[in-house]
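Down below are the structures I want you to see.
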Structure P
Amino acid sequence: MNVDQAIRLCRTQRGVSQSTIAAWANCSMSYLSMLENNKRDPTLSTAAKIAEALHVPVGLFFVLAADQDELRGIDGQAADQLMQSALASLRASDNMAAQAGGRYG
């Protein structure tokens, strides 16, 4: 599981700082930084809070965090399509938020 990559990808795609996400997820910025640098593993409830703070459905968040070993039961082409769909969904929701007049709030 690459939770670190999923956090960084979603956060940078959304254009928000670690301190903002940490505040919204009710965790310290140093803890969020450790998660992004793969120095800690979050609990399921913390991962869900971070996904919510990122305005990303928790299921999509975990798809983005999945590594190849975790997707080994899925056909390679299907796994690639799943990842591409997850990334497209993240971008589409970001575009909808921008068109609505802002990213967060």
Structure Q
Amino acid sequence: MSIDDYLDLLNYAKQMNDEQWQADIIETLNNFRQISEEEQRAENVRELWSRFDEVNHLLLELFDKLRDGEDAEDSGRWKEQIWEMKLERITLSRQIQKQYIKII
């Protein structure tokens, strides 16, 4: 059931003056909100891990370019991109760690 369905039931329970049913519905709505927040947190963690994997993949590509064309004129730019990716990876790992601390 959706939140709207529960709100409709709550209005109906109020019309019937059934206080116990109202309390049960309110408790269910509070639990629903808590589950939604947990799902959102889990989705955030999945997005962070996805970006972390992307950064690792980009780092591997840059290291391959650097190894294969070390004398290339673009090597300075690749090294700079590697440092930027490393910094982003550190930031992502800290964000992931914070999310896991919140989940536990």
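Every number here is computed from the coordinates shown, using simple stated rules; none is lab data. Quick caveat: nothing in here was measured; it's all calculated off a predicted structure. Cβ atoms are built from the backbone, for glycine too; each structure is taken alone.
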Quiz prompt | Read-out relative contact order in percent (Cα under 8 Å, 6 or more apart), computed value 27, structure in P, Q | solution = Q
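Out of P, Q, choose the structure whose coordinates give Cα Rg over 2.2 N^0.38 Å equal to 1.93 when calculated.
Source structure: Q.
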Quiz item: For mean count of other Cβ atoms within 10 Å over residues 50-57, which of the structures P, Q scores highest?
Solution: P
Exercise. Of the structures P, Q, report the one carrying the highest value of mean count of other Cβ atoms within 10 Å over residues 34-41.
Key: P
Quiz item: Who wins on distance in nm of label points 7 Å out along Cα→Cβ at positions 18 and 42 among P, Q, i.e. which is largest?
Solution: Q
Quiz item: Here helix-only ellipticity at 222 nm (-39500 (n - 2.57) for each DSSP H run of 4 or more, over all residues; to 500) has been calculated and equals -20500, so which of P, Q was it run on?
Solution: P
Quiz item: Of the structures labelled P, Q, which one yields 0.00 when FRET efficiency 1/(1 + (r/R0)^6) of positions 26 and 66 (r between Cβ atoms, R0 = 25 Å, to 0.05) is computed from its coordinates?
Solution: Q
